[in-house]
Structure 1
Amino acid sequence: MPHVVVLGGSIAGLAATRALRGQGLAVTVVEPDGLATTGARGGVPQGGQLHALLDMGRTQAERWFPGLSKDLVADGAVLGSGDEIRLYENGTRKVSVPGNELIGVSRTLLEDHIRRRTVLDDGVSVRVGRACGLDIRGGRVTGVRVRTAGSAEVAVVPCDAVVDATGRSSRLPSWLAAEGWPEPPADRMRIDLGYATARFRRGGELPGVTVAHQLPAAAGAAEQSDTGAMAAVEGDQWMAVIVAYAERRPSRDPAEFLRRMREMEAAPFGVVADRCAMIGEVETYRMAHSLRRNWWALDRLPGGLFVAGDAVASFNPVYGQGMTSAFLHASCLAAHLRKGADLHAPAHAYFRHVRVVVDAAWEVSTLSDLAQPHVTGPYPQGYRMARRMADWMARASTTDAWVNERFLDVVNMRRRPAALRTPEFWWRVAAALRAQAAQPGR
């Protein structure tokens, strides 16, 4: 049976493992923390932050882990839909979209469920250690060098292929360079983003609300207000995150966190700040830049090399697309192998498929980043018009459910951004803006 080594036991690595097992391949997961660990892990410094499993992410997660949503809800996670999900644009609540669903769950609980399922698979073995290089012979990957946890000993794990899911700090480009292979060209956008998350006791203070999200301010706003999100999660808790750039990055100070929640234009934040007790400490995380490694641009690739998750691209999590992207990368891997691709051959077709997912999320997230005065680019061609059109769309989506549904389809990665560029869509945007202008007081 062909054998694949997956580097990293986080969401992207475990989803890739499931996809590989679905094709009948034996898998070894190399993870410094092992897979038996429950709770927060040192290898995921952002693990305590609020995460979102978007509608498409949940669909893909169910594909690889059937019944996962039901199990999560049974363990206390909260499934919200329709009017229970409140989105706010410049203080105005957007019209709800029936059928829009989102699960409020901590990353810890989600990973615990997925890890338990993974370790029960007899076709999966776990190597506790840290990958430190590749063996490449005859133009393909033949092994992974692994340093055993707590030791200087390095052993080679033979394999037919490898999936790098070690996250944004992946060392794969330097490993390839050391073996005489080209590194992928990379796009970096300096965003200097900070986010902070706190937990609160949850009672009956917000009946009918499971998620609230204050979306980024429009380009050119006189004052760049905070972006934030909150979700009902397991343990009868709220998790709330505040996101801001540069000198406005949130700190660990609980008093500051509560003050900024109360200043949010989205009313649910103030309700939680005033009526709910904070649990534990405020956790912060900083993202200096968004990063996209363009593996699809390489003419030369070793055979049997795949990359998934943040090791391909990591970007502003303002729309919560990271976990959904990881599950979609697993689907790309499965589709590649189902077509009969040679596991030992360069995976150019796989990377072209992944590019579609990466570019869609990158376009949505960086458009928001580039509206910030301290972000200096690079600006894509036609950015100024794209930014103006995005602001028009945001205004229209507050009152037109059809426009908002299409917007959410793109944010939730059910549709590509091109769906927001059709004549039909912009006719509806224009109609919504005309209707708003005709209303007294607008």
Structure 2
Amino acid sequence: MRMLLRVVGVLIVLGLFVGAYSAWGLSRVAALPAGPVTSVAAARILLKPIADGPNAAQLREGQYLARVGDCLSCHLRADGEPFAGGLGLNTPFGVIYTSNISSDPHQGIGNWTPDQFYRAMHDGIGGHDQHLYPAFPYPWFRNLSHQDDDALLAYLKTTPPVNYQPPDNKMVFPMNVRAAVSVWNLLSLPQQPKMQTPQGATAEWLRGQVLVMGPGHCSQCHTPRNLLGADKQGKAFQGGLLDNFVSPDLTGNQRTGLGRWTIDDIAEYLRTGRNARAAAGGPMGDVVTYSTSLITDEDRHAIALYLKSLPASADVDVTAPDPASMKRGGAIFSDACTACHLENAVGQPTLFPPLGNNAVTQQNDATGVLHIILAGVRVGPSPTRPSPLTMPSFAWKLTDQQVADVSTYIRNNWGNRASPVGAADVAKLRGKLQLDELHLTDNSGDH
């Protein structure tokens, strides 16, 4: 009888989860504008030399884990101090503001014990015994050891204290009740992919798996989500939707994934944010600036090796585009896009990406392409490429139908093959991005 009541309780809360998700999606409540412009200067704290001392080795390891774990991408708000938090994250259940993890003893984690920090990283339980939302990637950080967590905490306690309290979260019921996260943990944590040790795996492959499945938490963005916000089973690394950007397929799919990329292509992309095939903008631009550009060449190569071993996602059938739309799109492309991407879309590699056989343009979900055209995008700077190249917003210039036509044209030319885009899709995203009224956009570098 007790077990039956528990099952019924779980199903009731599950229904509330789904209801909340649907309500949120329909109402489009209080979505936040684009995040802060990525800054190389803010990343310098992660490269600051650590003086010799009794625990210098531990502090250096913790600093390196802060780079690999991409802590600054989330725990840095616009015009804020490193690790002070306060960045608003749009989720299907509302807005979550990141925590202050500076060394401040009152607002930060300066007074946390190693056991408290390990519990947060491993179980998602905060310093006040509250459930943490899984926007904090504890489902992946739990793959770190206690020793790793101790090193990261020791390093964070050496960062400048910031007496700043992030805003309260704006979540819909029942997710505004933190205890509801315990149900999410019960249903979702056991389903998290486990690290494997295949026969014949090299030390480098295993290192890549640890980085990708642990501190790098790559699948948090690059895996599609179910109604509970958990990974869809059997879809790991097949691409996901993050704050109106598409995190592309990372599998070996030749059309939408990394099938055409070499290991060196991937490593170069992680090092500089650009290569002969693509450039890192949006959330991935932050990852390059605050994480992958700051790790070792050996670790970048290990990540690339692991990603190249992922089996290809299944290809999907796509609808043929309307010839009239393609004709209109070609004219728009010639007028608006060729100055940078050139008439035959070969681009200017490492500056303006070529668009032929381009995995980003061919994603099954066109949201990423539409976002870039409407709002523009800024390529994440890195120590070796400090100039953040930008693509301007075209929301002021192109109508919904024109954006749909040029997107369809790009997605079905020069070897590309993807479903056509409709004007209604563009209008919906334009509204979400708050571009119904013309204004300068932060993420394209105009503002």
Structure 3
Amino acid sequence: TVAVLHSRLGSGERHDEWLRLRRGEARVCVGPRSAVFAPLTDLGLIVVDEEHDSSYKQEGDPRYDARRVAERRAAQTGAALVIGSATPRPESWAAVERVSLPDRVDGRPLPPVELVGMLGSPSLLHARTRDALEEVRSREEKAIVLLNRRGWSNFLSCRSCGRVWDCPECDVALVLHRTAGRVACHHCGHSEPVPAACPDCGSVSVARHGAGTERLERELEEVVAPLPVFRLDADAVAGRGAVLDLLRRFDSARAGVLVGTQMVAKGHDFPEVTLGVVVDADATLRFPDFRAEERTFALVAQLAGRSGRGPRGGSVIVQALDPGARSLRHAAAHDAEGFLAGELERRRALRYPPFAHLIRLVCSAREPGPEMDAAEAVHERLAPPGAAVLGPAPLFRLKGRERAQLLVKAPAGEDSRAAAVRSVRRAVEAVAGDRTRGGVSFSVDVDPQ
């Protein structure tokens, strides 16, 4: 029998499932990252599906990467470890024996992908996208539209004095949620009513900038009416069981459009979907993150895989400011191997994983100053053999705390990684033990995602 473990279970349900596994009454466990700790005896197989997904890394305490835990459990028990993804991480591609499965299970071809440029476009949807959605409407088919940004508008500003409505606890702008009538911070949860006028100059001319899934939903309703539009994001499906209920309604509908954040690209199998659309596909390329290209490629390629799974076939349209971006070109060609070859070459030159290990240290404090002093003190005590230490550098304020970070780049290899971890631990313990730094918090993340 099969047991299921996940965070949405009640404490009693979770205990019952755990006990069934412990007693051997259930021989198979299915679940997200925490299921890797299932108390199974005589373990023979561990499968990590969609291994590229960053949610396998637990960001809060205790920090762990379920993929590394799976590797360790497999090594200790002699179990076989199978990891699968249509868009594998460069780290996995370089380290693990590979078996390629280039064809879909039913033998259907992957859909053609069209890249369209949005420079100078006044509309949220490209004319080519509108035409494709009109065809979906006229033929009463289904489409999935991805925009990886919630809310109605990214931020508000006063047209008279330029004031921007920011979060009082974080160094970010508040996002407009029109249906709820509020502007909210997506980091700490702070929210307040939508302003009717500027509190600084009294002007009632308030501009809205950018677009999220809430606004896109409204525009799609106008384009595909009378077909229903289903929105799948953290705002629309907050209740227990709401995600599954919405997906079932979309699946049972004769025709319609599913719009949402990256949740719509996560392995769904809807044979009636004939069109996939990615809006603002290169937005993630503008993030200061060495994984930006990897994540952009994975997001577009995964969404493309949702289209054309039925007898009618399908197509994909990708909207971007720079449709010639390398990650988008490889995703449009369904060329994971070509993308990974270029990505590994770039990371080798810049010494990023898998050719190095990263350790990220964040110091935080309520008032500005102590966090940077603590980070500098840690830096002075760090002596990781063969490793480079970058920083300290300021981070944006989060949840009312000022932050500074250090990044340690250790050579590849478990011994180098362990030596760097020991060096960071000694330095942090020495600085944190100083009574004058009582208001500073320290957070260490090995191999951050």
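Every number here is computed from the coordinates shown, using simple stated rules; none is lab data. Here the structure is a predicted model, which means the values were calculated and not measured. Cβ atoms are built from the backbone, for glycine too; each structure is taken alone.
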- Message: Please compute Kirkwood radius over Cα pairs in Å, for residues 88-159 alone for structures 1, 2, 3 and give me the label with the greatest value.
- Response: 3
- The highest value of distance in nm of label points 7 Å out along Cα→Cβ at positions 152 and 432 among the shown structures 1, 2, 3 is in 1
- Kindly point out which one of 1, 2, 3 the value 24.8 was derived from, the read-out being mean count of other Cβ atoms within 10 Å over residues 288-295. 2
